[in-house]
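Asker: Structures incoming, each one as structure tokens.
Read-outs: derived from the displayed coordinates by stated rules, not from any lab. The shown structure was predicted, so the numbers you read here are calculated from the model rather than taken from an experiment. Cβ atoms are built from the backbone, for glycine too; each structure is taken alone.
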Structure I
Amino acid sequence: MEICLVLSGGAARGLAHIGVLKALLKGGIKIRAISGSSAGAIVGAFASAGYTPDKMVEIAQSVSPFKVFKPSFPPKVSLLSGKPVEEFFRSFLPKSFEELEIPLWVSATDLKTGEGVLINGGDLPKA
């Protein structure tokens, strides 16, 4: 069986998606594509890059969220300070969406217009 997986946001609760991935893989379900927002986009990016759920847990446990995910005040382009987050993603993920093993769509909001956007190409760590 093949599915397209949609993962929601939810800060640290988004890590529960790793358990969902583990159950799907154990059940022999193949993931054809992934879409996610916020924490779901992060888990989706790691899954799309080929990381196993166990490896994702290992990485999550080794990271200080307060060093990587710093709030940006006032939020100009992002709600998070870009440099630490981008450096973290660059150390683990491919440079572009096109290099992923599983197609990924990231849902975001344009903070200037308030419009929703879907990103599925270009610089992955910046997305």
Structure II
Amino acid sequence: MLSEPLTKRDQIIKANVEASKVLAGPLWNKSYAQEMAEKSYDRSFYPDGIGFQLGAIGMSGDRSEKLSKLSVPSLVIHGEVDPLLPLHCGEATGPSYTQSKLVTFEEMGHDLPEKYWPEIIEGLLNFC
């Protein structure tokens, strides 16, 4: 049976912090996750958004042909330990673009850990 929906700010923030722990990989930072969960909730709490996003992803189908027509530099950044979208997803996306570069990070999951911010920023500035 499904649990009751979370309705209180503190419950929702706690659940988001716990979810981030699962998605982040070995560089998860609890205090940063807490801060981001609070800011996210306070900025735009919209629980239906997750369902809409998942529905859009499920309905979008294969985008390879459309991606191959892009003519702008594209930096594909992917975590090597992403539990949501495994590395092979990033490896498949990168070559889809005409002007793309795939950059992977060994200890990165489905987030952007502070350890890699300088490299990510440098990549964006130099490639894109």
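Asker: Which of I, II yields 3.2 for distance in nm of label points 7 Å out along Cα→Cβ at positions 56 and 112, as computed? Spell out each step's value before the answer.
Answerer: Values: I: 3.2; II: 1.8.
Computing distance in nm of label points 7 Å out along Cα→Cβ at positions 56 and 112 on every structure in I, II gives 3.2 only for I.
Asker: For structures I, II, calculate FRET efficiency 1/(1 + (r/R0)^6) of positions 40 and 104 (r between Cβ atoms, R0 = 25 Å, to 0.05) and state which one comes out highest.
Answerer: Working: I: 1.00; II: 0.45.
Top value of FRET efficiency 1/(1 + (r/R0)^6) of positions 40 and 104 (r between Cβ atoms, R0 = 25 Å, to 0.05) goes to structure I.
Asker: If helix-only ellipticity at 222 nm (-39500 (n - 2.57) for each DSSP H run of 4 or more, over all residues; to 500) comes out at -10500 when worked out from the coordinates, which of I, II was used?
Answerer: Computed on structure I.
Asker: Out of I, II, which one gives -0.24, -1.24, -1.50 for log10 I(q)/I(0) by the Debye sum over Cα atoms at q = 0.09, 0.20, 0.22 Å⁻¹ as computed from the coordinates? It would help to have the intermediate numbers written out before the result.
Answerer: Details: I: -0.24, -1.24, -1.50; II: -0.34, -1.27, -1.32.
Comparing all candidates, it corresponds to I.
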